[in-house]
Structure formats: structure tokens, C-alpha cells
Structure 1
Amino acid sequence: MNIAFLTPGAFGLDNGNGGIGLYNRDIVDAIVEAFPDAEVTLLQRLLDPPPHKLPARTRIVESAAGGKARFAMAILREMLVSRYDLVICAHINFLSFARLLARRNNCPLVLIVYGIDVWDPLPKHIPNLKACVAIWSISQITTDRMNAWARLPASDYVQLPNAIRLDRYAMGPKPADLVEKWDLQGKRIVLTLARLPGRDRHKGVDEMLEILPSLVAKHPDVHYVVAGDGPDRARLEAKARELGVAGHTTFMGFVPEDRKADIFRLADVFALPGRGEGFGFVFLEAAACGIPCVGSKVDGSREALRDGLLGELIDPDHLDDIADAVSRALAKPKQIPEGLDYFSWPDFVARLKAAVIAAGTSKAS
């Protein structure tokens, strides 16, 4: 089985450590694990210079990286020289290219959707969406928000929530080097780990800064740590100063992938009271390190926290509720919550395998 996988970035990309990049890597890893005969060809718009660490039976078409023209030309070449049994499109903006490739191979086409990429109406994509045999959605809220405008049959959607590889995480002491580096001795840490884009300010960092004065008044040893970087960092740092909580706030900047588990173990509470999470993989990472979580009930965080089974849920519009939930979480012991194994890697592989088999037996459009 030969599969073409069109994606903005997944492998061989130093800055592809976000949730979507990780999810795409997991999709490919699960395919090659579930299907010993599968070969995956990656067509990525973003790619660092080689060498690239890839799973077994995968290859990257390096000429696809770069601008839209290079991407299009690489797909045209693939149409001429390669044969595929399935085309997976990992971003709706690539769907017209993916449809051409699938049509050339007379094979099924699948689209992966994540969150705000499809929450707002995109009517120009409807003809291409109707050519897909399935839409693999990271969460039910993404399915619902997308289908409010796409109006596809409910049977077109397959729910594929994130996976957590529990063997890569565990409870542990606060890393001494990070405590010393950031002068966090004797402090209880409330952590947010997120990118800080200049737009789409939906992660909830503003709300966390706004509740911090009252939180510190109630818990003088609380310190807020923001891990992650982006264009909005300078504005948020200025806001902390304006609110008088700069001394109770640390902005760590970019977190390397190999230190993420340590960053979570540094925390006493993980809080991300946002509005735009398609799922919220960071909640699974925090929970897998035993950190009590506070998330939003209005976005995909609710599904990551399993409707409150794995953590506190709040409405991000109500600041008092956020503060109360964080206070309750601070009083909880660190422990890996029951029910987290719902998102285990073996279960993800099984769901993915069933989705691929179903797509392969569907009629190509």
C-alpha cells in the first residue's frame, strides 16, 4: 500500500514541534506500525536541510519544500512517476493539490482537520471536500464547527483524538537545574505551555495574567510560568508589568522537545483556559506527568480532559471561575489520573488502522 501524505510540516523540521506537527508524525508512525506493507511519501511545504530522521518505509520529496510553486511542481511530478493507493491531505489549504493527485491515481482522498483551520466558513473548499471519502477530525468540536458550514454527511467524519505515549512521560521531582535557573525555589508553579502568536490570542495567557493579582493575594507562594515563544510575548510581558505581577511571572521562551516532560514536572498546576484549542494535547502531557489541569469547557480542551474526568473545566469568560479552579487544583496531590489511558498509543494505532481500512474500501471520487 502506497500512501501520499501532504502536510505543512511533520518530519525533519526543527520548528515543527507544535501539536499539529506532532499529530501528523503520529499519524505516519501509526500507519507504518499498523500496516507492515505500507510505504508513505511525504510532501511537505516546510523542511529543514537533511539529514531527516524518518520512520521506516517513508520518504520525503525534498523538492516540495518551499513556496507554493515548488509544492505544486512536486505534486505534478509525483502524478507522473508514482502510484498511490491513498492520498492523505493534512491541511485544508492543500486540498486542491491532493484532489488532483488522488484523481490521477483513481484512489481515495482523506482530509485531516484540527481546529481553527476549519472552524470558520471556507465555502471555496466545499467542492473538494465532497471529493473526500473521509474527514479525519481531531475532536468532536472541530467536527461540529466545520460541519456547521460544510454540511457533509455525518458519516464522512472519523474522530481521531490525539495519542499520548505514556512511556515517554512519568511523575518525577521538580528538575533542580530548572528550579535554579529560573529562581523558583519555594514557589508553587502554575504553568502554561503554548505558542504565543501575534494573532489568534486564544490560549488564555491574558486571562491567567488578569487573575494573577488575586491568586497571589490568596497564595503568596504562587508563581506563573509561561513556556513557549512567539511574537505576542513582548506584549504579554508588558501586561504582566502593568498588572504589577512581573515579579510573580516568568516567560521561559521556546522549550526543546527533549525537556518538555521536565517543564511539566516543574509545575504544580497546568492551566490553559483558552477558546481555540482544537484538542489540547498539552493536557495529556501534563496529566501523564501527574500535574493537575485546568482547561476550557468551550473548546477542544473539554475533550482532552474527558469532560472533567482528567481535570477542572471552566468558562474562560469568567475570571473568578478560573481563579477558583486554579486554587482547587493547587490543593490536589500530583497523580496520573485514571482514564488517561483512553488516549494511549495502542488505542490510537487501532483507531487509525480502522480509519485507513475504511478509507481504502471507499469509492474514490
Structure 2
Amino acid sequence: MKSRTGLKQRRSRLPLVLAVYLLLGVMLLGVTGCGNAPAKDADAKQVELKLAHFWPSSHPVETELVQPWAEEIEKATDGRVKIVSYPQETLAKANDIYDGVVNGICDIGISCFAYTRGRFPVLEVFELPGIIYNNSKVASRVAWEGIQELNPAEIQDTKLLMVITTGPGALFTKTPVSKLSDLKGMEIRATGLSAKTLAALGASPVGMAQSEAYESLSKGVVKGNLGPIEVLRGWKQAEVTKYITKTPFLYNTLFFVTINKDAWNSLGPENQAIIENVSQKYFDTASGLWDKQNEDALKYAVEEGMQVIDLSDAETRLWINLVTPVQQEYIASMEKLGLNGEEILDTVKALADKYNAQYK
């Protein structure tokens, strides 16, 4: 009797046990399914990203890069990712844009690495004097490929989408500069490594963003500017300077297009892949963006009465000899950080030779 009772009890509990196992199975499937849910939810969610930069709303950075790039991303993501641009420092000052991206004040930022002097020590290699770039397309491709190869720790706090450069620049002054003695003691607007370069030539560099240069030139706070020729038109500096001294061995400025890490991670893999693909496509446009601007601005400036000055061969050699030690200082600064500065510099020089031969 006891054995039959026990058998009946076991039989009566069987449906309950099966039900428990079935419930556990359903719960397990639910947990497993939830493992993929965040990515799918992130890809499906509509996101609005705030983009900060310092150029005027009429500048080609806004009209030929930011707007078409943002529109294509919105279209390619079926409206899931919308980028809203805040030009002319309306969301963050030029010097504060990178920190603004890190801290989430803006989701995406475009500005100069050089505006936060010392924060990007490795990347200063792309702005060293004495390295010749034929144009902005060359300089941009050297920088982008070089950054992929070097992968410096200093840019790991955001997700870098692309970099672009001005390419070679020139001096724009109120009085003519045709020899080194003309430059001695002259107050020249500069940023980052350009300030050290000008100091090596005997000038008095004054650090400020490009957005401040027009007013400073008009008021006589500075007597000149070292920058890309496009500023003569894009920033109207042809109105407040009279002379252009060509110095292609002195200048190159590197710009970042970068996104906040949390904002990037929240987008989901599908949206991320789309943004990277569209960014790569627009890098081909952006890499040469300054070439056309520089060409148009030079023509405009000459028509406005500016005089172009070419340094003599002797003066060019003198200037290059004086700024070459800046490269050695860079190598020494990298050694202090435990990095092989000579190898970094050689990498960039090799890339410059490669792309100079490709884009003449």
C-alpha cells in the first residue's frame, strides 16, 4: 500500500514538475533574447545629435561638409539619426569644443587640435614646420592614415570620425615681409605649434582662435596672421591685411570631427556602421576642402589689392634652417613620454612623400 501511495504521489507531482521546467525554459529563452535587445533598441531609437563648430554658417565647412554629411546620415539611417549643427561657437567656443564633446555639452565637435595646446602631444607631428605638403588633400590623407597607424592614447576619450587639414599656409600682414628682419618682433596671430615656429623666426606669436583674428587685426592688437589662404575670404581678413608672404613650409593645421563616446555607444552597431561609411565617403570631399577655398581666396585677395610676396631661395633656406630645431624638440618631447619620436616623425615624412607623389 505504501509503495502504491508513493507511486500515486509521484504521478500527481509530475505535471507540476513539467510545468516548472517549462516555465524555467521560457524564462531562460527570455533572458537569452534580451541579450540582443539593447543593440536592436539602439538601432531603432531616434536620436538627435548636437554638433558644435566655430566657422560661420556661410563657411564651406558648414555648407559643403556638415550639412550634406548630416543629411546623408539621416537619410541612410531612415531618420533614426539626426544631426543638428550649431555653427559660429553658438554651442561651445572653439577652444572648448573637444572638452565639450568629452563632457557631453555637444555630441559631435569640429575644431582644431591645436586650440588645446599640449593636450595632443603626438598629433603635433602633423603640424611640424619643415614638412612639405603639396595641398590639403595630401596633408589630410597623411594625418588620417598616420593616426590609424599611431593610434595615440590622447584621442581615446572620444570616437574620431575623420580628420581634415588646411594644408600649407602663408603669412598675412599689414606691412610687407620679404626677409627675416621684417618679421622680427611682429605680433602674429597663431595657435599651437605655429606659435613655437614663429617664435623660432623672431616674431611675437599671439595665441587666439581664428574667429578672433579679424577684430584683433582691425584694432592693431596683432599685425599679421599665419594661416591658410582661405581666411582672406572666408574670414574676411583681406579687409584688414595688405600682404601675403608664401611660406608653405611653416604651416598646417589639423581639424577633428569627433563624437562623444557615450553618444556613439548608444547608437547601436547598424547606425554606427552607417555613420562610419558615410564619414569615409565625405572624407574624400573634406580632405581637399581647403584646396578650392585657398585657390578662390587667393584670386579674391589679389583682386582686392593684396600683394603676393615670394621669399628668395636664400631667405627660404634661412627660415627652414631656423625652424628645423622644432622637429628635434618634438622628438625629445616624445622621448620624455616614453615614445619613439624619431619613428613617429619618419612615419609622417614617409606618408607625406607617398601622398605628395600621388596628389601634385
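Values quoted throughout were computed directly from the atomic coordinates according to the rules given, and no laboratory measurement underlies them. Bear in mind the structure is a predicted one, so any value in this text is a computation, not a measurement. Cβ atoms are built from the backbone, for glycine too; each structure is taken alone.
Check the numbers for Cα Rg over 2.2 N^0.38 Å, for residues 103-294 alone across 1, 2 and tell me which is largest.
Once Cα Rg over 2.2 N^0.38 Å, for residues 103-294 alone is tallied for 1, 2, the winner is 1.
Distance in nm of label points 7 Å out along Cα→Cβ at positions 71 and 127 computed as 2.0: which structure among 1, 2?
So the calculation was done on 1.
Kindly point out which one of 1, 2 the value -15500 was derived from, the read-out being helix-only ellipticity at 222 nm (-39500 (n - 2.57) for each DSSP H run of 4 or more, over all residues; to 500).
2
Assign the value 3.7, calculated as distance in nm of label points 7 Å out along Cα→Cβ at positions 151 and 247, to the correct structure from 1, 2.
2
Comparing structures 1, 2 by distance in nm of label points 7 Å out along Cα→Cβ at positions 183 and 199, which one has the largest value?
Across 1, 2, distance in nm of label points 7 Å out along Cα→Cβ at positions 183 and 199 peaks for 1.
When mean projected area of the Cα convex hull in nm² is calculated, the result is 17.8; to which of the structures 1, 2 does this value belong?
It was calculated from structure 1.
Comparing relative contact order in percent (Cα under 8 Å, 6 or more apart) across 1, 2, which structure shows the greatest value?
Largest value of relative contact order in percent (Cα under 8 Å, 6 or more apart): 2.
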